[in-house]
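Each structure below appears as structure tokens.
Please treat every number below as a calculation from the coordinates, not as lab data. Model, not experiment: these values are computed from the prediction. Cβ atoms are built from the backbone, for glycine too; each structure is taken alone.
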Structure I
Amino acid sequence: MTTTTEPLRGNDSLAASLPVANFLSFFAIAAVEFSVPFVAVDALGANATIVALLGICRFAPQVLLAGRAARLVERFDQRAVMIGSELLRAMAFALAALGLAFAPGVAIGIFCLANISLACGSILTAVSTQVLIPRAFADEALPKIYSRLGMAESSADAAAPFVTGLALAGLGLAPTFGSAAALALAACGLLARIPRVRVPSGSTADEKTGEASTAPADPAEGTAPAGKSTLRDGLVVNFRTPALRTVTVWSLSYNFGQCVIEAVLLITLLKTTPLTAAMFGVIRSCAVLFAVLGAYMAARLPRALRGGRGTSLFGCGAVGAYTVIGLGAYAGGTSGLLLVLAGFVIDEFCSGVVLVRVQTFRARAITDAERPMATASYRAANLTAVPVGLAVGGITGVLMSSATLLLIIGLAMVIPAVMIWSRPVRESEPTMA
């Protein structure tokens, strides 16, 4: 477990500015993720292969460069890393804004470069944030900080597509992307308040933001020192204890199963329920609002649910919700559609809570020196589960009834639900958070 010290003076300001920077950053990212495929298809005549290529450029670098990102986080202070990643996003937005000034083939290539730049910024931010938070804030403050960050991200994801659609219609592409770049630069100004936190050079250092260590960490024997570790070493950390191993397998199962379902869900609902495009949009948008509510409630749970028991309960609910979705899609009709809506609401709320709980647990269970590579490998593994799940769903959905596939996968999601309810997770944290 990592040790804790008193928080830095001025952390109240950081606790307020970091979620705002997070909101601006994720709003800008969601705006571009919405705009680039839409513009590529609508204005440049892109086909499914081009859309898939844009998606690959957005996510593949986060997997392929995860190890390098962790080493950069180990080498530089977190203020420099976070601002640098935000500048990569600003560059991506600027590239996207220039894209339509060229012929369609060149424009697609520029959009691909923009997505690659966006991906590099994302993996750097993901690793750096998980290094920064446990070292800049006292242990008891972690759930509240992660809650604020989760609320900011979910709010941005919910608002950005709607606002961006209006902006594209009213302002056009270049001003919309220019506005996204401006948001990224505004986030840079807020991130300048981040302390110059560095990853300790060895596992024995566990101080916060440059203060003297109060106690040595207790890493696993044989762990590679910071700066020399690999993604494989990071994976070993994620599977080191029964609780870490269970949470990691649960997360991989959740992402894989969710993406298998996503690949065939819309097709099935259009066949078996009275779903319309407007209804589907309302269902998904309303569901996302419950993710914001879940992140808010994560730091305000009853005392009995503030530790591992809360992680187990809401983790069980997040994956179990897909059993409800599978049953609803298979049943069909209006009642089936209502079940699907209930499943989305349960998933978003529970995932909003459990994300905060899992981040808090991992911040306490992994040492500062091990955290960059452990975080990078954890993210790379989960991002890999996404295209694998989509591919399995896409292929299997052609070979068998999509409704039957949803029912099978929905019922199979009971397995990770039972897994995270296991004793190692329930007893992994005291109820002090």
Structure II
Amino acid sequence: MKVININRNIRYLLIGLLCLYPVVGARVFPLGDGGRYLSVLAAPVSVLLIGYAISTRQFSLRDGWSEGGKWLLPLLPFTFAFWVSTLIHPGTEMHGETFSRIIYGALLFIAARLLGVRVHHLLWAGFFAGLVYFVIAIHDVFMLSPERMSSGYKVYLGEDGAIRAGGGSNPIHFGQVTFFLFGMLVLGVFSGAAKHDVKVASLWLLSIALLVVATLLTLSRGPLLAIVPLVLLVFYIADQSLKKWIAVLSFSGVVLAGIALVAYPDALARIMLAWTEVHRYFTEPSFTFSSVGARLEMWRIALLAWSKNPLFGMGFVSYSQLQADMPLIGVIDPVVASHVHFHNDYMQSVVQGGAFLLSGLVASQLLIAVLHRKNVYILFLVFSWVFFSFVDLLFFKKSMLTMFVSVYALFAAAEINDE
């Protein structure tokens, strides 16, 4: 498949539209906090572009099946397992949306190939997104007026009543996107995408610093889990001459995070609170609601529910239904029971589709990582979502599945275009 011949201005306009993928993390954006980036923007643009390429004989369906099929291949285990679970348990939540995300992602991949999307396009999109996300976080935490809050702008509060940055979205999803953008730019600085241009690297470092602040202002602890694969990947890609700069950047990052935590003690307090919540859950005679404790309680319930049908699960069931069907679970806290999921992709898998669906999810994660083992951006995407999935719903959540599929499609296309 070759990059198509098209007017230069139109090419850059279309690339710019496809590079709006970071909007998924904030509801304040017209296409944010949902699947509209793919369904309303990327997929229609991709269809029109593919149609133009076919009409001008610059693209054939055989090319599309060949390269698009290779892109789809690692997603097939999860897609197939999900499809089987919907047959066994009719009415499974979001099954249509899951399949449409995959189809739209394939169209986006083909369009990005035809337009010649490169890695530096995607990194610059991350740079500008970092600036915008920082402004949104500052607005939410320090400038949000009571009138704006009362007008329907969705606000999440911490345990002590502190406002959490989220751009109208759930702060943990906002934080997952900001942390991924942060890691993506860090990898861009050390992978060679900017090392020959000091000005570019300096600009990206500015956005990196702002994304750190934006992530901390969400008061979310889950996104910070991805720092483990990020550190390992940075040391993996950097040559010996860059090791000292990595040490300098790491030290600067720690100092910056420390200053931010001191300046905004609510973030530090919430991070430290996690240890207290874990200890309380395992030592108190009865369950007392807390953010971490609620997740642990959900996982306990999920493991008990899994035991009822280990191979194919129970389908999409409510906590009240589980409590009625399995008295062994005991009384479920009302706040926990108000949720419609298990705050963990792996626990969601075993309840919804048993070991079969869990195997499909893990197989897709492994296949993407193995097939793109030389692409540090896709590796970071996969590892980030693997870690995020322990504390939140991503592959079963439309907005975060949209983000995953979109980034995977764009960077997979850029990987080929950059060769």
- Message: Suppose distance in nm of label points 7 Å out along Cα→Cβ at positions 137 and 169 works out to 3.8; of I, II, which structure was it derived from?
- Response: I
- For which of the structures I, II does the calculation of helix-only ellipticity at 222 nm (-39500 (n - 2.57) for each DSSP H run of 4 or more, over all residues; to 500) return -26500? I
- Item | Entry that produces 23.2 once mean count of other Cβ atoms within 10 Å over residues 305-312 is calculated, selected from I, II | I
- Comparison of I, II by percent of Cα pairs over 27 Å apart, for residues 121-280 alone - largest value held by: I
- The value 0.05 for FRET efficiency 1/(1 + (r/R0)^6) of positions 113 and 153 (r between Cβ atoms, R0 = 25 Å, to 0.05) was derived from one model only; which of I, II is it? II
- Looking at structures I, II, which one was distance in nm of label points 7 Å out along Cα→Cβ at positions 33 and 329 calculated from, given that it came out as 2.8? II
